[in-house]
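Next up: the structures, one after another.
Computed from the coordinates by the stated procedures, all read-outs in this text should not be read as laboratory data. Every value quoted in this text rests on a predicted model; they were computed, and no experiment measured them. Cβ atoms are built from the backbone, for glycine too; each structure is taken alone.
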Structure I
Amino acid sequence: MYFVDGHCDTLTLAIGKGEDLLNHTGHLSIEKLASFKTAVQVFAIWLDDEQIKTAYEATIGFIDQAHKIFANNSNCIRLATSYSDIIQNIDAGVCTAILGAEGAEPIGSDLARLREFYNKGLRVLTFTWNRDNELSGCIATPNAGGLTQFGHEALAECERLGILVDVSHISVSGFNDVAQAATKPFFASHSNCKALASHKRNLEDAQIRIIAEAGGVVGVNFCDAFLSDSPGPDMNDVLRHIAHIINIGGVECAAFGGDLDGTASPVSGWYKDVLIYKSLYEHVEQVHGATTADKIFFQNYLRMFKEVF
């Protein structure tokens with residue numbers, strides 16, 4: 001089997017630790033990805049409180065290092081900037097890396113920077129992390145505002161260029177503004193169902209429906225607090241969130257965004273690393289059948305990527 005995962009923090013974590021992404025000791029490494037038939041992974045560029053002070057320069061640095069890393073390991077993984085690149089990699093039996101930015105601080109209020117990042121290979125933009133920025137308020141800020149005027153302009157430019165908009169972390173008002181203004185699919189890369197776990201980062205059923213109607217997907221996050229309000233969630237809770245997304249948004253809306261290397265390992269120990277996707281596929285297949293499992297694990301993402309870039 002192979003899979004698509006919409007969000008991990010491995011790239012910046014490995015670089016920050018001075019580790020080689022090939023054999024990184026965290027949840028995910030190139031070697032572990034290469035153990036699958038093929039895999040497509042969105043690598044988010046996340047900036048800490050110190051890096052955010054020079055967000056533009058820091059992001060340029062991470063992107064340049066990413067290009068070197070993937071070029072040096074092109075026998076295992078290759079950077080994709082288009083849907084056709086992804087298909088070529090799948091046909092070649094190698095993994096695919098897609099670059100994303102978690103938070104729009106590197107753009108500031110300059111669309112030229114957005115175009116520059118696009119030209120450097122960025123294809124996913126999470127409008128906010130847990131900080132308000134020039135585009136929108138975030139869900140971590142009480143009563144946060146929605147898209148700014150510049151946020152509306154950035155949304156339109158993302159759609160024109162072919163950058164996939166990610167609404168995980170965005171404020172409720174920001175979500176509603178994106179939903180009203182978007183003309184292409186958008187997604188929640190690493191968010192779960194609020195009906196099953198009350199974390200503020202999770203999505204209301206109405207939001208899941210909106211994403212589905214827009215042609216997007218919801219990537220289930222493996223973080224304990226997003227899976228359950230009770231301690232020690234496990235794979236059964238992941239399956240519950242998948243089933244709920246299917247029930248609310250349809251099977252074409254369900255996907256994964258495990259937040260690997262961006263969240264602590266689970267208390268219950270139900271997964272140790274990205275290799276859990278092999279076992280998880282078997283469980284989803286048992287519950288929903290192979291046709292549905294294939295949609296959840298890769299076809300839904302591929303359809304959305306094709307529509308956007």
Structure II
Amino acid sequence: MAGDPRWGNFLERDDGNPVGIVRFLGVRNAELNRAWFDASRYWVEDVGGERIYAGDLDVVPGRSVLSFDRLVIEEYPSRQAAVEVMARSQSHAEMGLRDSFVMALTPSSRLLHRVVGLAGKVTRLLRPIRIKEVPEVQYPKDVGLGGLNSDQAQLSVFYRSDQWQPFAMVNLHAFKRRADYEDSEKHAARDPSSGAEAYQRYAQNTAIEVFRRGGNFFWIARPIAVLVGESDHPLGRQWSQFVLATWPSRMAFRHLLVASKFNRAFAHRDAGLSESIAIPGTPWPNFIRPSL
């Protein structure tokens with residue numbers, strides 16, 4: 001892993017901004033991997049970085065994009081600092097891994113995160129929704145897990161997890177160059193000019209319903225490079241946005257998916273996105289960022 005030539009290209013294009021590192025890890029030896037995880041925390045802190053999230057991912061056998069067991073997210077003050085920490089990592093065998101995929105991202109500003117969090121807390125305080133159990137038979141399987149048109153295999157894994165424990169969802173979005181509405185006549189008067197603007201309309205309409213159920217958009221970033229892993233892997237596509245959403249429970253997420261206000265906004269989402277991936281997961285106890 002150490003010394004990948006892509007790291008040199010990554011450093012040459014340094015724009016002076018902080019950088020996020022997202023690690024998708026396929027674990028072979030949990031004990032070795034935990035030892036690496038604990039030791040590398042100090043490496044991250046030594047260069048002024050911060051490990052902001054760690055958790056398990058739902059795994060679906062035979063699906064390359066759903067084959068990773070763990071997710072780790074770190075922020076660094078510079079690209080050089082990130083590469084210094086990555087260079088200290090050993091081989092996959094010594095890290096207890098069978099596979100990994102690492103991408104670099106430009107995080108949204110901390111101020112934006114604080115503003116979003118504050119807006120969510122106010123919404124949750126003024127207009128809370130009490131979460132009630134949503135029977136599996138009422139789950140809209142054609143909607144999928146928040147954008148990914150999931151099949152029964154992924155849904156079965158989703159349901160096997162504890163539905164009342166803290167939950168996180170990785171979302172990768174690719175925006176269309178221009179918005180493309182199925183009912184173009186209906187939206188002609190107010191069509192945004194780009195896919196990003198159409199998706200933003202969906203996000204604005206959905207955010208209130210997310211906040212009311214205790215959900216939060218914890219970390220938002222723009223993918224910029226693949227540092228470890230095959231570039232033709234599904235995770236290595238030209239993504240426009242990475243969003244880590246956190247929830248008090250999977251049941252709260254399911255409660256959102258059956259809400260009529262949520263489903264009404266899907267026309268904007270479909271008009272704006274050319275592709276998306278959603279990967280459910282469970283945060284580790286020290287990294288539970290509930291929501292609101």
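Please state which of the structures I, II yields 0.60 when FRET efficiency 1/(1 + (r/R0)^6) of positions 108 and 252 (r between Cβ atoms, R0 = 25 Å, to 0.05) is computed from it. Mind dumping the intermediate values first?
On the way: I: 0.10; II: 0.60.
So the calculation was done on II.
Computing mean count of other Cβ atoms within 10 Å over residues 60-67 gives 17.1 for which of I, II?
Details: I: 17.1; II: 14.2.
Structure of origin is I.
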Comparison of I, II by relative contact order in percent (Cα under 8 Å, 6 or more apart) - largest value held by: II
For 3.9 (distance in nm of label points 7 Å out along Cα→Cβ at positions 28 and 220, calculated) the corresponding structure among I, II: II
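Which one of I, II has semi-axes √(5λ) of the Cα gyration tensor in Å, as calculated from the coordinates, equal to 25, 24, 19? Walk me through the numbers before you get to the answer.
Numbers: I: 25, 24, 19; II: 31, 22, 19.
Answer by label: I.
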